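Every read-out reported here was derived from the displayed coordinates using simple, explicitly stated rules and does not represent laboratory data. These numbers were taken from a predicted model, which means no experiment stands behind them. Cβ atoms are built from the backbone, for glycine too; each structure is taken alone.
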Structure P
Amino acid sequence: MKIKLGLFVLGIISYSLTANSAQELSTQETIYSEYFFCNYNDGMGYTDVRKQAQEYGAFAKSNGSKYFQLLLTPMHAGNINGSDYVLNGGWPNATEMNREWKSFSNDYSGPSGEVAAGNCDRSYLFKETKIAHRRIPMDQRDEKSPSEYLNCTYADGADRDDLLELYRTIEASSMEFGLDGWGTHLLEPVSGFDETYTSDFTLMLHWYSFEKRAEMMEKWPDWIAYLSKSDLPKKFSTTLSCKNSKTWVSEMVIFTL
């Protein structure tokens, strides 16, 4: 039971409504997102990647693209096949995804007068559903914040609908208990994958600040005690299992939505 509770709590820890609507359950909207695994080119670093990303953001905005991009750097990510950083971009729907791809492919000539800051050798496309959120006001969020990724599989007999319903209940319980400042996204593979990806899906868990991550950890024992009064831990273990936790620091570098 301790292991199951641990996985359950990890699952709820881990983008956007106003503070006035924070007590409403998430609508669980679906977007599309891409992940590029990259390395710095010689003489380049984090600030160079961020600068060039922001330059592309200005181009994307001028072309009417609805797009966001996060710059991820490893915190406790283990073996990431030698990559220095990850670019995580996204769109509100498939139409906007293809519009931005078209603009990038046909109209963007690259960073003006500069060598590319990095080289990306792997890329993946996901269907991404924002399955639960406890948002906090913008002025309480960190510019760089923690996020965590878990490889997950469905338990026998469980499916996507079960997962969505589980997280509706988790979110409601967290409101009653008083845990906020976190969110969880369901990432379902679309393209770019091979036989090395053996999971049914990936869960992305994020906090809006390091303080909220610390608060969750401090309240962990009381949260477990609260959960023990319900059947949520059992529902979690009969819906999914997760492994290979990887933690990153993320910063929003483009936002034109």
Structure Q
Amino acid sequence: MRYQIKDKHNFFIREDGDSSMVLFKEKHDQFILNGTGLVMFNLILENNQTQKVLEELKKKYENVEIAVLENDLQDIIRMLKMYGILVMEQETEENICKHIDISAVDENDYEKVGRFVEANRCSDFFVAGGKGYYTAVNIRAHIMNNQEYYFYKIGENGKIDGLIIVVPNVSNNSVVNITALIVSKEKNSEERIKIEKDLMDYAMKSMINQVNKLRISFYANEEKEVSFLDMYKALGFEKEAELKGEYKSKSLFLYSMFI
């Protein structure tokens, strides 16, 4: 496949023994490459087609199986896409996913998940993270560090129908906190409720420890100001607590659904 390098001047490489660090000039992002990874990285910068890079790799690593080289190259390509260094020319929204129904978000789809959040962000849905929070790099870090788990529902057209993001109960507690629950704006209210219930059910069953309740928490002056509450009440959530004056003049509301 053909690709384009977005900006070769936005980063630099610092070599340090057996590993090298790629640092970005305008951001604090960085990632580390081993010797083979650095070779692949430089070949990617010098070319514009993955097949050409693979051919050069085969010449350099004659004793390595082609399947291993292909997998390693795809890993580097994915990482460069996440950091905004590389863009695939033939990539479209239509080939967003290879599967249908609900599953954990695939590492190839972090960017598309971020775009889905921003395209469907509105007062109808609870989204804890602000604009710029759901980048591919952040999503990858949250998942790898067990800070948040991402699950999406894929429609028959291969596009995302819905997304739930939760803080997993990895510390032996029985509460799973929802930090975002979003459905495509194209869906009607009945379809939204069905998708949201399916996503919550899947997320709960994916936890390692027992789940006794799901929870959302948000700041507001008054409950009646919060548009997405009607949806959560329809799903079975009830107010568990109101902590007054938690953030300036706003209260912290806790809504939970007991399992």
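Here the criterion is distance in nm of label points 7 Å out along Cα→Cβ at positions 83 and 123, and among P, Q the highest value is seen for Q.
Tell me which of P, Q gives 16.8 when you compute mean projected area of the Cα convex hull in nm². Comparing all candidates, it corresponds to Q.
If you work out mean count of other Cβ atoms within 10 Å over residues 59-66 for P, Q, which one comes out largest? The maximum falls on structure P.
Calculating FRET efficiency 1/(1 + (r/R0)^6) of positions 107 and 235 (r between Cβ atoms, R0 = 41 Å, to 0.05) for structures P, Q picks out Q as the one with the greatest value. In this comparison of P, Q, the computed figure 5.1 for distance in nm of label points 7 Å out along Cα→Cβ at positions 67 and 227 is attributed to Q.
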